[in-house]
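K.L.:
Listed below are the structures to be examined.
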Structure I
C-alpha cells in the first residue's frame, strides 16, 4: 500500500517545493492538493466538514503551479489534485495543464476530480449547480480525447469543439489516471464509465468501506485502484484500510508553517516505515 498526504498549500503555510522535498525524504509516495479558485464573501452553501469554513480554504495556491514546484525538486513523488474542481475549469486549458505537469514531472501526474460543494463559487464560473455532474462527465471525457487523439474533437451538451491539435501529450499512456472523488449514490457510475480510480474522503459516506470497495470492483469487472483521501494518521486506521483493499492512503496534513509541518511529517512517517 502506498502512502501520501492530502493538504491545502497556501500563502501562509509551508511552500510546495519544501513540502515535496520533505515528503520524498521521509518515504511518502505522493502529494495531493486541494483547490478553490476563490471563496465568495456571501456564502449560503454549507461546508460538509462543519459550521465554520477554515482559513486555508480562502488562501489556496493554484494546485498545478504548486504541484509543478514540488515535482521539480523530487524524483519519485506522485503529484495529484485532491480534488480539482473540473466544473470550474475550461477543459482545453485543463488538458494542457495536466499534460504539462505530467511532462515536467516525468509521468507522475494524477488528476483527482470532483463536482464541488460551494454553489456560490461554481456560479461565479458560469456553472449551474443542478447540472454539474453532467458537466463533470463531459469535461473528463473531452480531456481524455485531448490527451489521446492527434486530432481531438468532442460534441456534447456542455462541451463542444471541432477537431483540434492539443499538445503536449502526457507521458503516461494512455493518459494520467483520473480519480473520481465522492461517495454518493451515483459515484460508482462515474468511476466505472470514465474514471481510472476512486478517491473518497474517509468518514464521509464510507461507513461500509470494505463492502463499497468490493461492490465497485465487482461492478467494474476489474480491480479499480482505491485512494483514501484525508485519513487520520493512526495505525489502526491504516490496518483497517489495508484489509479493506485500499491501494493508497492519503493522510490529512494541516496547513502550517514549515517548521511545524516538518515536525508533524516526522510523526506521520513512523506509520509507513
Structure II
C-alpha cells in the first residue's frame, strides 16, 4: 500500500459519478451533481476522469473498477456507501458534506492496492485475459474439476474438487474468507490460492489450506479434463469449453483510491465489517 501525489495540482479535476439504481444512491448522486456542476474547480464527465465517485456498495465499486480498468494509471476511486458498511468505501450517505469538503481540499494523494491479472488459454488456441480487483474463481460445470496446480514451475498437487480461487489481498476478505482463507493486508504484494471443496482421502490428496504466493511467482492451473468451465472475475462471469491452462499473476498496475483524511485503515475496515462496535 503506497501513498503518493499527482504533480499537476492546478488543473481542473475531471469527475465521474457512478451510482447503482437504489433510491438513496440516486439521491446522493443528484446532490453531488448539482454541487459539483456549479464548482469551477471540477468538470463532470465520464470520459477520462481523474476521480471516479462510486455510490452504492462494494459491487458498485467493482463495476466502476472494471469500467475504468484501462485507465488505472491515472484514475483514483472513492466510494460512498448507501447500504451497510462497504469494504471499499470511506463515506456513508449521510457524510456527503464531509466528502465534498475533503474533495475540495484534495491535493492528489492516493492509496494503492494490488490487483490480479489472469490469462485463460483454450485448447483451440484462443486466449482470454482479464484483471480482477477481488478474485478469480474457476469451476467445472459437468463433473468434479481435476487440475494440476503449478506454483513457480513446481507442480504442487493434482486438485480434485469443486474449483479453485485466487484472491488479491483486498479480495482476501470476500469469497476467500468464506472458504477459510486468511485475511491478508494489502501492504503484502501477494496472491492467495484457496481450494473450493477439495476431495481429500486416502486416494486423493491436496495441500488443503490456502497458500500465500509472492508477487514474483506465477500460479498455473492445468485442467486434466475437457468440458465446460465457468470463470468468475470479480462480479463478471465467463463460460469456456476445453480450457488448456489458466495463469494468475499479480499485476504491474494497481488500483488507486483517494487518500482523504476519511480513508479508513484496512484493519479498521476488517473490524467494522466482521466485528462491529462490540469490542
Structure III
C-alpha cells in the first residue's frame, strides 16, 4: 500500500509525522508523495483541507485518514498518541470507505469563454471588499432573490459545521446530498428584502449567483479557506459535484457524536 503522510509545520505535527512515517516503513508500507492510495494528514482540519486540494486530481482512487495533534476535529478520527493503533488498522485494511459530497464551483470570469471549475470540501464564499455586495441569486434558473449585504456562503453538508454554522446556517448530516446557501449580514428593510434564512438545495438543483457588474472588480471568492486569483467575476454556479471525498473507515466517529463533542462538550446526564 502506498501512503502519503501530509502534515502542517507545527512542531508537534512534524514530530508525529516523522514517528508515523517510521512506524509505517517498519511495517512494510511504502511512503510516497505522489499517487498515494491513502493520505494520512497530521495536524488538524485545516491540514486535511490542504491535503484535499493537493490530491483533488486523484479523488477517485485515494482515501484520507486524519490524525489530530490538538483537539479532535471534524475530519480527524485519530490522535497523535494513537499511531500504533492506526498502523495496526492499516495492516487490516479491507478497502472500506465512507464518502461525503463535495461542492462543484463553476466560475465565469470576464473575458473568458469557458468556465473555471473548483471543488470545495467545506464551502465557497463570495464577498465584496469595500461596500455592500449586490447580487442576483437564481435557483434552478429561476430568480430567487436580489441580495444586498456582506456576502453569500454555499456549503457542503460536512462544511455546514464550519463557517456556515458561524453565520447562522443549519448543520446538515453528510449523508444528505444537498448544498446550503447562507446569507452573510443581509440588508432587510422596506426597500430591500431577502429570505434572510439558510436555504437547502437538493442534489438535482443548482444555485447561480450574478454579482452586480458595476462592481465586478471588487469581489473576492474563496474556495474552502483559499482565495482564488482576483479576477472580475460575471457568474458563479454551485451544485453537488460528481466527485466525492473518501475516508478510510477504520474508526469513523458518528456524525452527531462529533457535532456534540465539538460544540457542546461533555454530555449532561440528568
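Coordinate-derived values only; no laboratory data. For clarity, every value in this text was computed on a predicted model and none was experimentally measured.
K.L.:
For Rg/Rh (Cα atoms, Kirkwood Rh), for residues 155-258 alone, which of I, II, III scores largest? Present the calculation step by step, with values, prior to reporting the outcome.
P.N.:
Values: I: 1.06; II: 0.96; III: 1.01.
Greatest value across I, II, III: structure I.
K.L.:
Matching task: 42, 33, 17 is the computed value of Cα extents along the principal axes in Å, for residues 43-146 alone. Pick the structure from I, II, III. Let's see the in-between values first.
P.N.:
On the way: I: 42, 33, 17; II: 54, 29, 22; III: 53, 29, 26.
Working through the options, I get structure I.
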